[in-house]
Every structure is written in C-alpha cells, then in structure tokens.
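Listed next: structures, encoded as structure tokens.
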Structure P
Amino acid sequence: MKSANVSNRILRMAQLAMIAAVSVVLVAFVQIPLVPAMPQLKYDMADTPILFAALLFGTGPSLAVLFLVSVIQAFLFGGDGWVGLLMHFVASGAMVVLVGQFYHRRHKTKDAVIGMVLATAARAAIMVPMNYIFTVHVFGTPKEIVDAAMLPGIIPFNLLQAGLNCLLAGVLFKAFSPILRKNRDMIRPV
C-alpha cells in the first residue's frame, strides 16, 4: 500500500511537471496580439494547461505549477521581473482558484463552466487595479495614459485572454475525459 501511494505521488509530480513544461513552451512560442489598439498586449496560452491542471488535480497543485511558470516567464522571457511575476500569479491564481474550487465541489461540467465564467471576469477585474498600481506607481506611466488604455485595450485583452484559455482548457478536459475516467487512480487530486 505504501509503495503504491509513493508511486502515485511520483506520477502526479511528473504529470504536473509536464503540464508546467507545456505551459512554458506555450508562453515562449505562442504570442498573438489580440487588441489592435494595443499590439504590445499579446495573447499567450500559458494558462490553458494550468487551468486544465486545476480541473484535473485541484487548486493547490495548480497554483504550484502557476508559480513555477510565472517565475520562469517573469525572469527568462522578459515578463517584467517581479512585477510581471506578481501580476501573472495574482490574476491567473484567481482563475485557478475559481475554476478548481467550482469544479471540484461536485465534478459537474456546469460547475466548471460557472467557474470559468467567473474566472474570466475576475481576471479582468483584478488587472484593472493592478495596472494602475504597477504601471502608474512602479513604472511611472502617467495615469491619463493608463486611463486611456484601460477600456479599449487592457480590459478587452484580459477578457479575451482569460476566456480563450478557459475555453481551451475546458475543451481539452472534456476531450480527455474518457481517458481520465479510465485512469482515475493515477490523477486523484492531492
């Protein structure tokens, strides 16, 4: 019994490491401008595998993956250092918590969808004050510029990015459901 438990923990850690690796590859190679008014805001799919992990493993392990990916993104891929790390972890962390908690209450598709809708709205709502705090107070961008960018760029971008990542994670999770059900013992939430 003890060796099976150790084997399951090792397997889970390997699965989470693979999810983190996929997320890092996506952030490195998939960057698409979504809002014509602000081409510097680029969509990346890094949160898709992390949200998939939230559906599969729950909130805690997914937050650990998110933190690892956020550190790598912030310091290796020009993600604005500690500010980028904090902004990504807080905004995407809210998404992970909402998706993971809603789905793992009853393991129903409806709950996952509700979690994803709330997660999308939460990300956009969180990024508004975070952009003011960091862009204005840390980087010194005039508040008027941030105000002018918020409605035509920052809010739509975050809604689109979060919505697309949630949608992709949900579609992937649904597509893999038969395999996941068959191998239930290997992916039990920790």
Structure Q
Amino acid sequence: MIEVRIHGRGGQGNVIAAYLLASAAIMEGLFAQAFPAFGAERRGAPVTAFVRVAGQAVRRRCQVRQPDFLIIQDEALLHVPGVTEGLRAGGGILVNSAQGSAELGAVSGKDVISLPATALANQFLGKPVPNTALLAAFLILTELLPLEALVKALGQRFKGEVLENNVRLIHAAASGVTPGLWRQKRDAASA
C-alpha cells in the first residue's frame, strides 16, 4: 500500500487533489481511499488530506501518520513543525516552490523535489491552484499511475475549457520533473 499525505492551505485544492488521485487509481483497477482533515474551515487555514492506494481492499481508516510520500502545496508549510513528521525512511517530498530542490532538501534534510506549481497554475488556469500540477509531477516521479489516469479523473470533475486548461497544465508540470525518479521509493513502499 502507498500512503500519501497532502499538506496545503484552504483554497489550494488539497481535498480535490486527494480525491483526484484516488479516483485515478480506482480507474486503473486499484483500490484507493481519500479523505481530508480540517482545522478552521477558511481560506488560508492549514488543510491535510490523505490518500491510500493499494492492490487490494484498503481497510485502514485512520489518518496517514507514516506516509511514503508528502505533497506540500505551500512551501511555508515545509518549515512548520510536524508537517514532515512520520515520513518513512526513504520517502519523498514534493513541494510547490520556485526554490531549487537541492536548496529545499538542504534546509529539511530530506529528499525534496520542488516544482513551481503555483506559477504553472497561474499561467494555464489564471488561478493560483497548484493541486493538479503537483499530482501530475507526483505521478511522473513515482510512475504509480499513467498521466492519462489523472486526465480521466479530471474529466469526471471538469468539462470544457477548465478541463482543457488543466490537461495543458498537467502536461507542463509533468515535463518539469524526471520520470521514474521515485520509482524505487514507490516499489519499496509497496513491498
């Protein structure tokens, strides 16, 4: 089972990201579970969402306390105590940031990949919503699912120009990371 914890702020599409990842996995014949944990339900408040993807039924119903991967939609959260807590040894962190991966990794002492997802979202969507860009990068890094599965999941939620812009966004984000870089991490997590 692969466990992912997504940290962000209200308005960044944290919960939708979790549901999209789970939907994409289910469409690929896997089992998945996604759910959020809210503090204050307001724009800008910290929000955490959890995703589990497995080859068999997921029976665990608790929050993801020891994730294999973290997706952090606001780089400021990388420095908040507890956000990277529980990350399994050998796990990876994908951060929405214009800073370089090496620079963020040196600060956190962990394996960090950065992607300027907000800038990409502004360019393609006209809004600072980094969720789909980060999901595309995560799928390319881990090769957990094909990018087309994310396109199908987006097609269930969006139509027309919004869908087209998101598809362009995820292809741009996918080209911003190294394919398969985290495949070994994914394989170790699912072993």
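Could you figure out which one of P, Q the value 0.55 for FRET efficiency 1/(1 + (r/R0)^6) of positions 15 and 151 (r between Cβ atoms, R0 = 41 Å, to 0.05) was computed from? Among P, Q, the structure yielding 0.55 for FRET efficiency 1/(1 + (r/R0)^6) of positions 15 and 151 (r between Cβ atoms, R0 = 41 Å, to 0.05) is P. From which structure (P, Q) was helix-only ellipticity at 222 nm (-39500 (n - 2.57) for each DSSP H run of 4 or more, over all residues; to 500) calculated, if the value obtained is -12000? Answer for the origin of the read-out: Q.
Each of P, Q could give semi-axes √(5λ) of the Cα gyration tensor in Å, but the derived value 32, 17, 14 comes from P. Computing relative contact order in percent (Cα under 8 Å, 6 or more apart) across structures P, Q gives 21 for structure Q.
Where a number appears in this text, it was derived from the coordinates with a stated rule and is not lab data. Computed from a predicted model, the values in this text were never measured in an experiment. Cβ atoms are built from the backbone, for glycine too; each structure is taken alone.
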